1. Give the label, chosen from I, II, of the structure having the highest value of mean count of other Cβ atoms within 10 Å over residues 46-53.
2. The value 5.1 for distance in nm of label points 7 Å out along Cα→Cβ at positions 54 and 198 was derived from one model only; which of I, II is it?
3. If Kirkwood radius over Cα pairs in Å, for residues 14-165 alone computes to 18.3, which of I, II did it come from?
4. Work out the source of -0.30 here, i.e. which of I, II gives that when log10 I(q)/I(0) by the Debye sum over Cα atoms at q = 0.08 Å⁻¹ is computed.
5. One of I, II was used to calculate relative contact order in percent (Cα under 8 Å, 6 or more apart), giving 16; which?
6. Taking percent of Cα pairs over 29 Å apart, for residues 70-237 alone for each of I, II, which is largest?
Structure I
Amino acid sequence: MWGRRSCMVTIDAQVHCYERNHPGRPWVEALPGPPEMTADQMVAAMDAVGVDGALLISVFAMYRWDASYAIAAHAAHPDRFALIKPVDPNDPAVAETIDAWAATRGAVAVRIMMRPEISSDPADPGLGRVLAAAGRHSLPVNLMCWGRLDQAGELARRHPGTRLVIDHLGLPQPFAPPPPAEPFAALPSLLALAAHDNIAVKISGACTLSHEPFPYADLWDPLARIFDAFGIDRCLWGTDWTRATALLTYRDGVEAFRTTDRLSDSDRAMLMGGTLQRIYRWTPQKR
C-alpha cells in the first residue's frame, strides 16, 4: 500500500526504544507495551511499513532523565532517528543540561513531562529556564501537558521565541482498551492554543482514541477541526506505538493516515513528514 507514495518522506513524530529491565540499566517504572523495543526492532517495524525515520524520545517512565539508551540507539541508526530528552524544570542546573544536550549528536528537542511535581504556574522560574535555554539553542520544547493546556498557552505567550509542541493532541490517551468515553472532551482547550504562532501539535497516538476499528472513521471530524485551527503546517503525525500495542498494530497506526480520503496528498505529505522536517530541522537519510 505504501509503495505508491514512496516519494513522500514519512517520519514518525514519536517512538520509544528501550531494553528489557536489567540491573545495568534498571527501569524506574514499567511502561505498558512490549518487554523490550530495541533500536533494531523499531527500525524493522518502520521498514515493514515504509517509515523513513522517527523522533526517538527517551522513555521517561523507565529512564527518567537518563537518555543513554536513546543515545546508543541513535548511534546504531543515526540515519533513522533524531533524539528528544526529558528535562527537569525543578533542577536548578537544567539550563546547563540543555546546553550539553544541544551539543549531543542527533539531539533535536527537549521534553517537559507536566506531572504534578512540576509547577502549574506559567511564571515558574524552572519552566522559564527550560524554555529560555531551549530557545537559545533553537530546540523545540515538547510538552506532555494534558489537563494543563491553558498553562501551555501562557508559556507560549511568555516565550514567543521558543517553539512549543503539544504531545498527543494534549488529550489523555489510554494504554489499553477501552478508549475514553468522550476522548475529545478537552478539544476546545487545544484549539484555543492555535492563536499562538509558536505552538504546534503532535497528532500522535490519535488512533487509540477511536471507538471504531481500523481505519478509525470517528477520528476524522475532530482531527479536521485541529487541522483547520492550526493549519496542517503546524501538525505532526506520530504513533507512540509501543505504548499502544494493546490497541493497534504499528501498521494500523501508519496506514490509517496513509489511506484516508480525508487528507489530500499534499496535506498527507506535510502531516506525515514535512512539518516535522521544518520544526525539528531534521530529515532521515534512508530513502
Structure II
Amino acid sequence: MHRSGVPASITLAQGLVESAAGQSTLATKANNHFGIKCHSDWKGKKTYRDDDKANECFRVYSNAAASFKDHSDFLRYQDRYKFLFDLDPTDYKGWAKGLKKAGYATDRQYADKLIKVIEDYELYRFDTEAGELPEPPNSIEAPEEVAPVTVREEIRFSLARKIYKVNGVACVYAVEGDTYESIAASNGLFTGEILRYNDLKSAEDLSAGEVVYLQPKKKRAVRGMDKYIAGEGGESLRDIAQRFGVKLSSIKKYNKLPDDYVPLEGDTIRLR
C-alpha cells in the first residue's frame, strides 16, 4: 500500500475474488492471484485458458509475492486507472466502483463483490492501520508554476507568460498561433536550442496546450514514476518523453528500443 498507493483492502479483496480465495487454477498453478492477462509487454512464462475469449494468455509468476507486486504496478502505471489515485485511500467503495468503470473486469457485479468481501471480512481496517499514505506514486507530477528563471547568465525567460516546471524542467504551454520560433525568440533562445530541448530535428506545427520545454529535459522521470504502461491512444515515444519531461534518448536507452519503435497498448516503457 505504501509502495504503490493501492489501498490494502482493494488488493486483498481483488485477490480473494479473482483467485477464489487462492484456490483457482491460475493461483495454484501459475501464482496468478489477480487474473492478469499477458498483454504485449509480458516477457515471462505464460499459460492459456478460456476466459472472455477462448484460449486467452495469462501471466505465470514465480511466486505469489511477484503476483501481488505486479498487480499493484498494473494499476499504478496505467492511464485508465490514474483517476483512482485521486481518491482518498480509505475510499474502498470509490476504488471498487472505479475499477469496474475502468474495465478491470467484465462482471457487472464486480464492484459489489469487492465491497461485500471488504465489509464481510472488515478488510478496510488494513487501510488505516497501515498509517498515513505518501502522495500516490503513479500520479503524474502536476505542472508547477514558477517565477522567471535564469537558464544561462545572458538568458532570462519572458515575463509575459507563465512558466511551469514538469520534472523540474521549465516549460510553457502553447497557445493558438505559437510556433517554436516565436517561443524561442520570446525567451531568449535560439530555435535550434528549443528544438533540441524538445527532441525535434526541425520545427513542427504546435497545437494549443502542447508542452514546450525551455531547458534540457532530465535523464530520468520524477522519483516514484519508474515506468509507464502505454494506453490505446497511439502515443509515440516522443509524446511520452514530453509528457514526463524525460529525454527521448534516455527512454530509448533504458528500454533498448530502435528509433522507429511505436508503443503498443500495454507496452511497459521504463522512465528511470
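1. Values: I: 19.6; II: 11.2.
With respect to mean count of other Cβ atoms within 10 Å over residues 46-53, the highest-scoring structure among I, II is I.
2. Working: I: 3.0; II: 5.1.
Traced to structure II.
3. Details: I: 16.1; II: 18.3.
Derived from the structure labelled II.
4. Working: I: -0.30; II: -0.42.
Among I, II, the structure yielding -0.30 for log10 I(q)/I(0) by the Debye sum over Cα atoms at q = 0.08 Å⁻¹ is I.
5. Numbers: I: 21; II: 16.
Of the options listed, only II reproduces it.
6. Values: I: 23; II: 40.
Greatest value across I, II: structure II.
All of the numbers you see were taken from the coordinates with simple rules; none came from a lab. Note that this is a predicted model, so its numbers are computed, not measured. Cβ atoms are built from the backbone, for glycine too; each structure is taken alone.
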